[in-house]
Structure P
Amino acid sequence: MSALLSLRGVGKRFWRGEVAHWPLRRVDLNVAAGEVVAVVGMRSQGKTTLLRIAAGMLAPDEGAVLLDGQRLEQLSDRAHARVLRQRIGLAGRRGPRIDLRMLDYVAMRLTIGRRRQRRDAQAGALAALERVGVEHGAARHWEELSDWERALVELAQAIAPAPRLLLIDDLIDGLGMRETEQLARLVRTLAEQERIGVLMAVSDPEAALCAHRVLSLADGRLRQLSGPPGEGMENVIDFPRVPDTVRQPAAPTVAER
């Protein structure tokens, strides 16, 4: 399958004082249209960093990120904003920043940066809510919803503009076993029927069971756990407890100069 999203040799470094932390080290990853790729890892292992780089919201220190063959890190701010509006859906646990009905919350995704009538946007929002099975929550507010309904609303606002790529950050984690399975199956169905490429970050391996491929992220590196046969296949998930660090060279003393 040709790649919709491609990360090539991506590396990202953060400095904490004199210590360099590499949440990503020369990561290579492809996601095809209609494919669900799950990345499993403990919290603070770099999953969100990976998704932000995949969306072009965070520039890598090395490597390239391509969406439909287009280098995201080379886009202007205006061009990147257009890509985020039209071709990338983001689903997490954020919720609206202001008090809104869920219909209006999802509709906002269809009006930002677009000349679209409010009525048309609400119709599109309702269709997205119906697509994920939470149309009954259209008139409710965030605090009136269960965790399960909130996850569905977040998924609805992400798919409302019919994106090419869907990025999911820990949306499924924390739900009950039955809800986890239902939401994971829904994501796979959306990917296959709508030909959306899905990259999802999960902390709970149970949430990755319906993915076409599962990879683990630990120590800044990706390893394949399940999917088509190939090199790097692993049978268990192993999370190192101590990440590698690199100390920044100290400034030379006067004598050394």
Structure Q
Amino acid sequence: MMSRKTQMILVTAAVASFATVAVAWTVWELSKSRSYQLFGELVTRVETLDSAVALTFDDGPVPGYTDSVLALLADSSVPATFFVVGAELAEHADLARRILRAGHELGNHSYSHQSLVFKTPTYVRQEIQKTDSLIRAAGQHGVIHFRPPYGKRLVVLPWLLSRAGRPTVLWDLEPDSYSSFARDPGLIVDHVMRNVRPGSIILLHVETPGRVTGRAALPSLIGSLRAAGYELVTVSELTRRASS
């Protein structure tokens, strides 16, 4: 028969294990929450009376793919916000300048595109500042919006952004991030049109090789949004239209 002492040890170990799992789950959920963060302003969509939405693209610039997206946007005269990765920007500064010359804006998506959860303040600050410097060198003036890799943040990143008076910009629609939608351009468009609202921020990953359906969906998505009465603007313009 198991001694009382052994029973207590096993119970204590089980409670500790449960507590560890619970804490880990809480941290994981908080790091990817679309509705809450510990510090600063979190923007997933903008409360506005205007029928306006923002198209945003992550992970570029990438030669060939960014070029094709720019051509599609030019055909439709649509401005967008490109959340760029600093390491890509360092290699392809000419593409960043083209993005700006075409009337779009650049956002900061970190330098390395590594998760910024459980990183030191020095590391996170460098990820932000190095990419900010490259965006400024490309010719952007005014605000630079920041979007964390994978949308993940916990303590350090929101704290640093809040000290600088910068919001964390996420999204409320990400149709090509789910396999159930990403496999077909029509499903991507349908998902957006069923869920879009004034002030929506739409995320697409159309600048990387594997996102064929997202690029294929883009012309139809733009046409469908306009047919529904939506104006497509940059994130900066959308935030300017926020209702007081």
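Just so it is clear, none of the values below were taken in a lab; they were calculated from the coordinates. Nothing here was measured: the structure is a model prediction, and the numbers come from that model. Cβ atoms are built from the backbone, for glycine too; each structure is taken alone.
A value of 31 was computed for relative contact order in percent (Cα under 8 Å, 6 or more apart); which of P, Q is the source structure?
Source structure: Q.
Suppose helix-only ellipticity at 222 nm (-39500 (n - 2.57) for each DSSP H run of 4 or more, over all residues; to 500) works out to -15000; of P, Q, which structure was it derived from?
Answer for the origin of the read-out: Q.
When distance in nm of label points 7 Å out along Cα→Cβ at positions 54 and 190 is calculated, the result is 1.3; to which of the structures P, Q does this value belong?
Checking each candidate, the match is P.
Check the numbers for distance in nm of label points 7 Å out along Cα→Cβ at positions 38 and 182 across P, Q and tell me which is largest.
Comparing P, Q by distance in nm of label points 7 Å out along Cα→Cβ at positions 38 and 182, the maximum is at Q.
Identify which of structures P, Q gives the largest calculated value of FRET efficiency 1/(1 + (r/R0)^6) of positions 142 and 222 (r between Cβ atoms, R0 = 30 Å, to 0.05).
Greatest value across P, Q: structure Q.
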